[in-house]
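Below you'll find the structures, each written out as structure tokens.
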Structure I
Amino acid sequence: MERFPYPDDALILAPLSGYTDLPYRRAARAGGCRYAFTEMVDAASLAHARKRSEGLLLRGAEETFLGVQLVGADHEFLKRAVDVLNEYEFSLLDFNLGCPVPKVARKGAGAELGRHREAALACFALLAERSRHRLSAKIRILDPGDPEPTVELARGLAALGACAITVHGRVKEAFYSGPVAFHVIRAVREALPEVQVIANGGVTGLEKYDQIRRETGCRAVMLARGAMGNPWLFRELTEREAFLPPTLREWRALVEEHVAGMVRLYGEESAMRISRKILHDYFRGRGFHSEVRAKISFLSTMEEFRSFLDCAVAAHAESYWNSPNAAPGAERRLRWEEI
């Protein structure tokens, strides 16, 4: 077994609740992603309603690396959830100590649990004792002015067997915006050479990717919101200046396959409802008029969706090609193609 779960320069798709299901991961893998996670799985839900939660654990036959992430703070639910996960094959079991959303924090889990080091370590110790999978953790910084509390949490996780720790460089209250405390992530990496430390926070393009690697010293980086609607980001960060953005035709083909995969998994009615937020991400920043994007919220069948895609591509703004959004170095850009 390798010492660390990821190779140098790994780009990892974060576990995103409500997003990183099997069709989402397949779209990301088409864009160059090799390392990915399921959606975040709530321990209480898995313990109480296993059948309803098992869909989150689906793994494609082609997925050579797939991690699962568990969130929770109740010891009994965590035990029962781990027992279920032990029946599945995953490359890694990650414990979430970084989710800032209120419905998670109100239960004392996620980033709220991460603020209480002894309680967090007690939960992680339970996972270490019961799980047959390799363990990692995802945390948030605890103080942007003082690295020590974050380092101490990470040190405790490492002592209990974490082989990797992902550090999101913002405090709980900042959610997903504002400056990333690179120096705190660097402090964790320098304090724990025996553990693979993965940097996370604010990577939406090549410039920010180079910055987080330079400032933190981390080789592996986790992508989250920056990959929403932009599965090509993985290839862009790997290929750098040689990267060719998708053409409108290539963009359309992947978007259509992503939604078709959701229909196969969830059925048409549910898939079209769930896909709306994902489609808004795909359309953002790529030269589509707001009047076109507004129609996404009313799509209810695949026939409507395909017709909408035809119209959206036909109505794509010609002015986009002369805008800064299409220039080399811009994020989420398209490539011109004569049709």
Structure II
Amino acid sequence: MAGGLLGNPAVIAVLRGGTTGEREVSLKTGAAVASALAERGHRVLDVQLEANGATWSCGEETGRPLDLFAGCLSEVDVFWIALHGGDGEGGALQGLFETLGLVHTGSGVAASALCMDKLASLRFLRREGLRTAAHCLMSEQTYRESKASAQGLLELARSLPGANRGLSIKPRCGGSSVATFLLSPEELAGSALATAVESVFAVGDDALVEARIFGIEVTCPVLDGPGGLPVALQPVEICPKPGRFFDYDEKYSEGGADEFCPPRSLDPEAVAQLQQLALRAHISSGCRGYSRTDFMIPREEQDRTPVVLEVNTLPGMTPRSLFPLSASQAGINFGELCERIAAASILVK
């Protein structure tokens, strides 16, 4: 198919790699997207952001981004961002493109920055009427200032409403469940919380601590349609192996979590509720192109309203990723999905 949803064959630069702990996932996402777009008849440039954070490579050219914009990237129609985490997902790269008047896929600066910062995003979504887990932040600066302050922060975490069921500890701005821990109530009596928090600090981030929610884990993608109107796709139920949670290995390994689309544990009313909440999260956060909102539906509480975990502005597109699985249920194959995301960015421009 030559051109397809974009009208004519386009020059599309697929950006992958980067400096974060999600680099390997990004490389796989970018390779899959590049292959799919090439099969749709587009000229695809493979642009790798090097792990040093300073240079990009495109074919035989390697250099600073501005140099490549004047060289091999000078005729690009769309920059397809296949990065995860860090500056590539958090708004900095989006700001560079928008300052230079270049078209890029996905959300803009504000939505990217908001959704990358889980603390800011949870507080925003709560004000918008969505349900979130009780949470607090442990900044490394405050934690390091004095032993008394650190102990006070630990006591704060243990006093969160619902903390008696356990805690979730994760980086404030990380993804792919890197440096993420789920602790039982018994572990909170020992040093496990401090160890988990220290592990988050070791990846260069502050620690977001949330009361643990037990129930059905589910994610719901949203895709902007040809006219720019966002549509919630079929939710995906996530079932990690017994004794595990949806960590890095469960997400990306061949023997990882089981995923069901449509979800096997939800009735049509619950599915419709999730789709409505995902749309609210997408629209209120200012997302565009596509997003994916993760939820937990409590099993052990009287209130079974879904709890928002986070909004992803650059969902993964690997063979194990959830967004393509959901899109396939709507009759959208992987190549068409990648092209739709590119087309949506041109509509915005």
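Results, tabulated for the structure shown:
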{"read-out": "Parent structure of the calculated result -10500, given that helix-only ellipticity at 222 nm (-39500 (n - 2.57) for each DSSP H run of 4 or more, over all residues; to 500) is the read-out and I, II the choices", "value": "II"}
{"read-out": "Origin of the value -0.53, -0.62, -1.05, where log10 I(q)/I(0) by the Debye sum over Cα atoms at q = 0.11, 0.12, 0.18 Å⁻¹, for residues 184-327 alone was derived from one of I, II", "value": "I"}
{"read-out": "Parent structure of the calculated result 20.3, 65, given that Rg and Dmax of the Cα atoms in Å is the read-out and I, II the choices", "value": "II"}
{"read-out": "Computed 15 for relative contact order in percent (Cα under 8 Å, 6 or more apart) - originating structure among I, II", "value": "I"}
{"read-out": "For 14.5 (mean count of other Cβ atoms within 10 Å over residues 64-71, calculated) the corresponding structure among I, II", "value": "II"}
{"read-out": "For 0.9 (distance in nm of label points 7 Å out along Cα→Cβ at positions 32 and 312, calculated) the corresponding structure among I, II", "value": "II"}
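Here, each number is a calculation from the coordinates, and none is a lab measurement. These numbers were taken from a predicted model, which means no experiment stands behind them. Cβ atoms are built from the backbone, for glycine too; each structure is taken alone.
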